[in-house]
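Please treat every number below as a calculation from the coordinates, not as lab data. Here the structure is a predicted model, which is why all the values come from computation and not from measurement. Cβ atoms are built from the backbone, for glycine too; each structure is taken alone.
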Structure P
Amino acid sequence: MVNKNEANHKRYVLSLAALTFTFAFAMQQICMPVLFKEISEDLGLNLVEIGIVWGMTFLANLFTVFIGGLLADRYGAKRTLGIACFLAGLAGASRGLSWDFASLMATAFSLGFVSAIIPSGVMKTTATWFSGRQLVLANGVVTTGMGVGFTLGALISATILSPLLGGWRNVLFLYGAMSMVVGLLWLLTVREADWVGSARSESRVPVRQAVSHVFPIKAVWLLGLTVLGYSGCIQGMIGYLPLHLRESGWTVASADGTLAAFNGFSSLGAIPLALLSDRVGLRKAVALPVLLITVVGVALLSVVDNAMVWVLVIMVGVARDGSMGLYMTMGTETEGIGMAYSGTALGLVLTISNLGSFISPPLGNSLADTNSGLPFVLWAAFGLVALLSLCFVKETGWRKA
């Protein structure tokens, strides 16, 4: 029986985990697409260079996201997240000191290098403090926090904060400071999970044991390929969409508004998708049709305009955070993983996925000179890779038998 103080602290930890995704991860990342117009004019960047800068964060993720999972399993989520959020704040703020393409690329890489640790740490937190049918709902809550951050960052960074603070540099300084505060909250206010009780306490798994246990599990690699395709599809689209619409004659507010709508509906859809999955007791039965809708929606963005853009953006957006929550839940629920190895397994999944997030933006943007709609076709193809891979992932829901 969990006493009242433990239950309250459990809710606090879940809330802080969601806010970590909001302020330390999502807002620092999503502000870039809507600020790229201002940044490119200031630093003299072309469209391909913008794509490279956007993908550079995900390239850096490849080197540390798996290490983040290992650290969370070995030292616990509290310390891992506290230090990672603080350093991500410093790295994110350093982007505001950039003076040309090379320096912006380097500082974007530094942010990605540190911030990659955050998702594994957050998912380790939910796997530690929640179990059974509560886990998918907890993951829905934290991915909602990510969606809120993406929504706010897209909505206010260029249209409100940049004019208010005096330019894009100060926006990045503000977001960096917010991330550092979140890091301090983890270090100063969160108890170690061992206090919650032995049933959910974190076991400190040696690094070599974690690697040798997780790597042979085929389901983890298939799930990683699924998230690779999905992330490549979504990250390419959101990095290009505001610029594409502005070049097509849309106003700044309208173009950035589509990205805000995408992220807003993504936040709204996260918990309902989690509850639906929990209700039916199956993950793939929910994830597969949602992924198919995403592929079709992104492909159609290559040929539609005006009101239909909004319809498709909302249709694709409502699935984003919920889908990621389901994928992360499936990673924890995979046979042989559980709470003890969840950080390592999800770190491996996210490492694989970041390969797609890195290569898809510049690859897609390079097609824009031929036809402005072709990038969306390429990113829909990434989504097809995810769809095919997910078909081979074993069901993990409580009704899987």
Structure Q
Amino acid sequence: MLLNLFIDEGSYSQQYWIRKPSPTTNHLYKCCFTDTSNGWAAGDSGIIIHTSNGGASWIVQPSHISYAITNLFFLNKRLGWCIANDFFYQGTTILRTTNGGLNWTYSRYQDTTLILNTVLFMDSLHGIMGGYEGAIVQTSDAGASWDYHRLDTISFYSHFPILHFSFLNSAVGFASGGIFDIAGLIWKTTNSGLNWDVRDTTPEPLTTVRCLDSLKVLATGGDFEYGCSITKSTDSGKNWRYTPVGYFGQGQALAFRTRAEIWVPLGFSERWMVSFDSSNNWNELFVQDSNAVYDALFIDSMHGWAVGNNGAIYKYISSLIGIEPNPQELPLAAQLFQNYPNPFNPSTTITFDLSRPSRVKITLFDILGREVKLLYDGLRSAGTNKILFDAAGLGSGVYFYKLDTEVSTQTKKMVLIK
């Protein structure tokens, strides 16, 4: 009920995201976090910024280049890579750090006619980059050398730009890309990128793809004329369902707070698109300060970050977590039941069903969405599970208990009367 009230009475995202102080006014295009403490963002004029305290403060890390960084990836808090394209001199610059960005080494990719867009590393040695003309380059020595190969040259789609990678494991991965007014494409590999199968899924380019599990894959993109679009597969990329959502802007990222709650920044249109039911329905929200947002991510359900124009850094307001309605569509892996008795004093039983053994976490929040207590965190068996909660020491009032599993989040209300 509270969440619906927020959407009806205000179409601005400050109910969910708050702007934080930034050490730069340069546009930020990409962000990456390796844990709740360590994060980086990069963008115009070679800017790289870093936080080591969960976003409480950010510092600039010198990159020693003056042109835009368009992509970055950190494997852990030490190892990171960036891509920057110098269109005046041509060619792609690859930056690498082994100490969390304190120092960056850089080199130009040997083919100065090639523009690379995206970088991803599976481990400390094996990485992949994609770019224009259907180019894919891979390394097995942490980027000291790169092997180039083009997608199947017979295909009409072999020269289309590759904009993003998402790998399920070391062998299975997806790539997205395309060209305005021609096609949005999804490529799939099952042999670590040596070969790719391509699908023409949309009429607009797809900027981002995410493989959620062995069957479910989601991608977003769009164009200036028709707005944002979503395409998804539930059979590991064999078939795709295209949805022209139509909100003005182009989907720039897929940020999953939970499997049901998905945030998509729409870039230049200064808007967000958000779904609370696993991408079946979408709501449109305006960025609070009329600013373009280009990237967003969630480290977990409590910690989300986004970046955009003029050095903007946004943090997800976690105080809302725990007071939202249950998602309308969740994977049938868990079911949370109403506690009994309710109202109660001083103890009550929380019951939930699991379809398979899973790691679960049950957290208690107060009426303002503040975390009060972690009730349980550990493995539970399949079937019906019960947790006895003793509220001794807590005051009377309304509380919310949230069940987190590996694939879903569910919340219910309880009332303590003393």
Structure responsible for -26500, with helix-only ellipticity at 222 nm (-39500 (n - 2.57) for each DSSP H run of 4 or more, over all residues; to 500) calculated and labels P, Q on offer: P
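Starting from the value 3.0: which structure in P, Q was distance in nm of label points 7 Å out along Cα→Cβ at positions 39 and 343 calculated from? Don't skip to the answer; put the middle values down first.
Working: P: 3.0; Q: 4.0.
Structure P accounts for this read-out.
Rank structures P, Q by distance in nm of label points 7 Å out along Cα→Cβ at positions 223 and 255 and report only the one at the top, that is, the highest.
Largest one: structure P.
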Per mean count of other Cβ atoms within 10 Å over residues 63-70, the highest-valued of structures P, Q: P
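Looking at relative contact order in percent (Cα under 8 Å, 6 or more apart), point out which structure of P, Q has the largest value.
Numbers: P: 28; Q: 11.
Top value of relative contact order in percent (Cα under 8 Å, 6 or more apart), among P, Q, belongs to structure P.
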Between structures P, Q, where is percent of Cα pairs over 32 Å apart highest? Q
